[in-house]
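Multiple structures follow.
Every read-out reported here was derived from the displayed coordinates using simple, explicitly stated rules and does not represent laboratory data. Just so it is clear, the model here is predicted, and its values are computed rather than measured. Cβ atoms are built from the backbone, for glycine too; each structure is taken alone.
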Structure P
Amino acid sequence: MGFVLSILYFATNYLTPVTLFGPLAAYRIELILAGLVLIVSLPKLSQSFILKTPQSLALIGLMFAAFMSVLIGQRWITGGAYAVQSFLPQLLAYFLVCLHCNTKKRLQALVAILLFVCLFVIANGYVEQRQGISDSVSLQETGMAGRHYSLSGLNEAGEMQYRLKGQGLINDPNDFGQLIACVIPLVFIFWRAKKMLRNLVFVILPVGILLFGAYLTHSRGALVGLMAVAVVAARRRTGTLPALVLAGGLFAAAMALHFTGGREISVDAGENRTALWGAGLQLLKSHPLFGVGAGSMPDYAGQTAHNSVVVCAAELGLFGLYFWAMYLLATVRDALATASPAKVSEGEPIVVEEERPFPQETQKNETFDKTEISRLGRLMILSLIGFLVTGWFLSRAFAITFFLLGGMIEVVFEMALSRGMIAPRWPLKRLLPYAGVLAVGLVLLMYVSLLIMNRIH
């Protein structure tokens, strides 16, 4: 029951309650789902590995940082409570994946739901774009007008442009492009060796549609993210230099096909974003400990930072950035460990209890060798790369996809750990100082990047 409710909860968050439940959405179905899934999840909490992960501590720290950022930065106690409430879906995403998506089949079901979300948006958006958008009056007045799954406006060349978007959490072409960049590697979880027809139907065809959807978003960040995924994926088989050459060829082809809708990818084209990065770093300088308040950067700079590190540092200060870096470091470390054949050894099969919707339960062996664990680890790494690279150009430090991916990575790591195939997680006494170094390093990286871009410009 917990697994089914969790899958439904994720689908509702991405597609919005109105899309899934229509008029029933007025009864706050998402809150009812969250309450139900919490009730059925609490009994499993003590038996789960989730309390052993440093990410759990990092998430609690982030919630406290969000509260303190509003309390100190805006002197608003009630607003602090609202900030904590707005962060609960991210916290819940990590916990639900770790609690209920703890087998390979359940991970596949979760990937299938994410794929369904993407295909649903692509299909609806493509139909809208084929039909045309009859909002010329709004277009003339504002220069930009939106419909359910399409955004219309004038590009830099003054031409009409349609951009694919979702709703709710992905109600922006760049957000939807980021989700696609994360989902494409995960689809290969369905790949089976020597099963060409199966792979064609369940992997190659969906990936082709996702790439077409990424094209319809015309997102520059999505293009860069996909190129990064391609380089890392190809590097293992071809080497670094051939992988870079391949990515360069794909990038040139994408630009020739107007992947970005006529918008350039250059330092000059990103001048507005670098100005916002500078504004965000100035906010960090003036509010170094707790930031200006969760979600408050637009009140100070006019817009958000368009960079996940900057927006986290500016809004939550170094205190919040520390816990965000802790979550990131622990997640990346565990993903790299499972993806490395040198760090994974052969283990013993264990009995996995499959939860059924009815009282009777059966037991079945879920056997993994080191090759399969490493393959799953590599897919998680590629998906995380897609998120982080696109997140360099987006203010998505707290996107639910990030925490959902973190949960998936920990599930794969726990699969290996419970079978004696991998070394344990880093202890807190080792992780805590490294998280501080990473937090400071991220800020310094942003300063250096900004200086270089300003000099080039």
Structure Q
Amino acid sequence: MNLRARFLIVLLLLFVFPSQAQVLSPLAPEKVGLSKERLDRIRPAMEKHIADNKLSGGVGLIARRGKIAYFETYGMADKEAGKPMQKDSIFRMYSMTKAVTGVAVMILYEEGRFTLADPVSRFLPEFENMKVAVEKTDPTTGKPVLSHTVPAEHPITILDLMRHASGLNYAGPHDEKGDLIYQKIGLNPAGGADYPLAEFIKKLAGAPLVHQPGTVWDYGYSIDVLARLVEVVSGQPIDRFFSERIFKPLKMEDTAYYVPEPKWGRLVVMYGLNKDGTINRMPAMVLDAAKKKPALLFGGSGLFSTAMDYVRFVQMLLNGGELDGARILSPKTVDLMRADVLGDLPKAGGLLPPGMGFGLTFAVDRGPAQTATIFSKGEYYWGGAAGTSFFIDPQEQMVAVLMIQTLGDLGKGAQFKQLVYQAIVEEEKKPDGRP
């Protein structure tokens, strides 16, 4: 076969079998079963929030069947400076860091380093012989106070941490005077901490648990303990492990624990909420904290990212652990991560909505009959404290990311998700042909 013939065959193969590099390329919504007319309902909803001074701006990105069907910006990255939002704007991800830590843990799980039933104290001995706080109500003040502690009935397992059933939360227990112990031992520092994750975890393990391990879903520092587990088992700092094992293979070039100076112009200003729901610009100290690497790298928060970077991460999960030829996890591992392993455990704190289960760092939808929503059974999701959110829907072969930057604003992500689902006009078919 001559050279010209070989060249023609290669061209033919490229047209007939498109390369994996075409994953997440743009495609008209109708080509992937979404209605453009219905997707166009998203913009006026976001622009109304902007007009009412309840949002500065945002970025919305939707991909279905491996193609980007919607990628839009709204409003301003810095409303006071009149700086428009860009598609590559960089946002503070807060708790959307947790999913990345969950993937990191499962990378090591796949290497046989541990099982999910293993006590975390096997690797972090500071969690041996944990105590659990027993509280009572002070009859004079009505405040909860520490009555006494009891031994933990079983060790905290890695599974307990992955599903937020470790006995840890963000507030922590009270002491005999009704003060929060975490505050007294230097956790939750207002100005940030000048010590590393290893020291933070030792401080955390020095306080009593708020529940017996494995008995209650309660959102908190569990994922930070997992980040320290990754460091100990891998021998790498958590940021290096993220970079080498997740971000570089997935080409997530703008995701890190801080924003380097050449990218400062793309960093979105953060806003806070007033009592009436309007927004106010956060102090310069808060904004400038993004510009240098912190000493304390949490596993449950702290990353910065863009809409495109994060959609590559969630598309990898939708694909069963692979994107553009880079395999991060096996399909069986992803299936485990998105399985509802919460069972009938009670839920504390009110953060997990009724009808929702929980997998390994993700909330898992138990279906419309339980949640009274139009979302698919088995879709899984989470969000961040500044309003960022994502969801992954295996049934509809769809992922979506909303990036906003208002601390404490969790409602707009739910509205965005609702508007995404109502735009589906062609449902995916199950193997037996049913929708």
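So the values come out like this:
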read-out	value
Ranking P, Q by FRET efficiency 1/(1 + (r/R0)^6) of positions 179 and 403 (r between Cβ atoms, R0 = 41 Å, to 0.05), the structure that comes out highest	P
Comparison of P, Q - label where mean projected area of the Cα convex hull in nm² is highest	Q
Computed -22500 for helix-only ellipticity at 222 nm (-39500 (n - 2.57) for each DSSP H run of 4 or more, over all residues; to 500) - originating structure among P, Q	P
